[in-house]
Structure 1
Amino acid sequence: MYLGVLYCSNDVIIPGRETEKLADYEITDTAVAVKSALEKKGHQVELVKFDSNQVKELRKYERVFNLAETISGFPLAEYHITKILEDLGVPFTGSGSAALWTCLYKSAAKTLIQKYGIRTPRFETVNPGEKVKTNLEFPLIVKPDHEDGGIGIKSDSVVQSKPELVRKITEIHRVYRQAALVEEFIDGRDIKASIIGNGDDLTVFPLSEIVFSDDYVGPRILSFEEKWVEESQAFQKSVSHCPCLLDDGIQDEIIMMAISAYIVLECKDYAIVEFRLKGDKPYLIEVNPNPCINPVYTGFILAGEAYGFSYDEIINKILMHSMGKSKMVLER
């Protein structure tokens, strides 16, 4: 096939968000790795940096492998770019604009999954200019409502008191210029379910767990530093265990909740669903469609490799799933 690997890049650095460019730089490396994996299967592949002035040229490709994840400083969000592809009639990998919009707005995703009985921590949103008041029980965790990749989540995002809550919400309003999502903090194990496929042809890779070393200081959360900043304590003192050890009953419930959320939110081809355990009860924290598929240090790829696939096989299976041409057996 004649394929384009679509990605975004931008040199703009927003004051107060300088470190977040690390996540943007990573996407270029991912695009190169995906191109290589597709070429090894005989496809003709071109790297395509998204340009809103040249979008009609995307029609020349038989399919676009969509890596357009606009984390920091880019004028369009990933759901905007996907909507452009949809309007152009360009077939692409990954979730559509509706799913990307809902999942990027965390409060919208949580509201929807609650309607289907999927357990998630109690939450509230606070818009800029609103008075801070809460009926939630401390400790709480405060995040930007519509960011991904750990953006805006720091070691001080877990708050224990009203003054800390006000300070953190004010920071999010100032730096990110959006609503703050406030959740009851689940202080427990951090479990991820990686899913590939669609409909009856859907597979859950072995569940993984982020584990912090005993000497780690601070709240054990998936902050931006833990995900992206290699020299940080959070990055150096955390490791992904895949497969992780769980009782069969808890594992079954996580898998069932993950699949349900994947379907309810209309995810397509691949996604990661994040949970935290409170005792033996899993709480769904977030759904990440089109997760990072860099060959180094990424949870989705590690889970796929634990299932038995190579990196190249995972990338090409995503492509085949987007075309409805892959058949895999559900495993756990």
Structure 2
Amino acid sequence: MTLKIAVLGLDHWYAAIPFARATADGPDTELVLVVDADAARAQEIADELQVPWSTDFDAALTNPDVDAVACFTSVDRSPGLCIAAAAAGKHIVAVKPLALTREAGAEVVAAVEAAGVVFVPSEARRTSPLARELSRIVHSGSIGTLTSGTFAMHSAVPAPWRDRRGDSWWVDPLRAPGGGWVDHAVYQIDRMRWLFGSEVADVTGVYGTLRHPELRVEDYGHAIVTLESGAVVTVEDTWIGNGGDSFTTMHLVGTAGSVHIDTRNGALEVAGSDGWASTPLPADTFDTRDVLVRAVAGEEPPSADVHSALATLDVALRFYENAARL
């Protein structure tokens, strides 16, 4: 079976372009169409991958040859397209986060449930090589019960397009629910909920503009999350970097050991009673195409779905509602 997929929107080009390439190159997928409101961007990517392009989103939604869509528009546009795709019986990969509001997110959930289509949230990387190794370590019990954790990512303000600088939808509060914190915190919130196996009881923290006062959204956020299990996790994400100094770290502390990752040294480190052991850091690749293919084929249901996406959105919105503005 070959799954025929259309990419809807290139706003989130960091994810859209790798997904389009993986779809075009995959032995079990066909990239049918690239759609974007910007004709130049749509043609650029379509020409690279030698597929048709369009500026008409309905061209994909009404095409009976399209089995699934990958929606990488700005967050404000995504819910409507996802709802229309579900109504057309098309499976969905969606941009992160799910929506601007809980209400819009709930409408997507209702549409997906009514249609019975597969929905894969792009913030859920649960089958990448790194995710699988983290899951093995945590769920094997080798580091005991998780009691605390830290997640952090520091990067620069996103570029509007590759090799281009300037304002983009990421810094428009009408098109995204936040800025430098939510941009990457959604990945960490999903991973936190998954690895800790617990929902969020409370979240607070601080956010504001530390480096880019001209922005209408924050470039810095630091959340303190208390889980229902009693574990405490911090999630710090920023746009205060310079681009070349971006890095990601994670540290999980259990009752019998710890696990630590740092993209700067490319190491996965695990500590137990005998001290620290280091191995090369597995790749944390975008895996949504593979998850979609397996789910549609009936081989493996996605471990994260539209309900997971709504839960992640809810945590992010609770942070902004409860945190103090710097």
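Every read-out reported here was derived from the displayed coordinates using simple, explicitly stated rules and does not represent laboratory data. Owing to the predicted nature of the structure, the values given are computational and were not obtained by experimental measurement. Cβ atoms are built from the backbone, for glycine too; each structure is taken alone.
Among 1, 2, considering only distance in nm of label points 7 Å out along Cα→Cβ at positions 28 and 252, which has the greatest calculated value?
The structure with the largest value is 1.
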- line: Value 0.45, calculated as FRET efficiency 1/(1 + (r/R0)^6) of positions 68 and 124 (r between Cβ atoms, R0 = 30 Å, to 0.05) from one of 1, 2, is from structure 1
query: Between structures 1, 2, where is percent of Cα pairs over 16 Å apart, for residues 76-115 alone highest?
result: 1
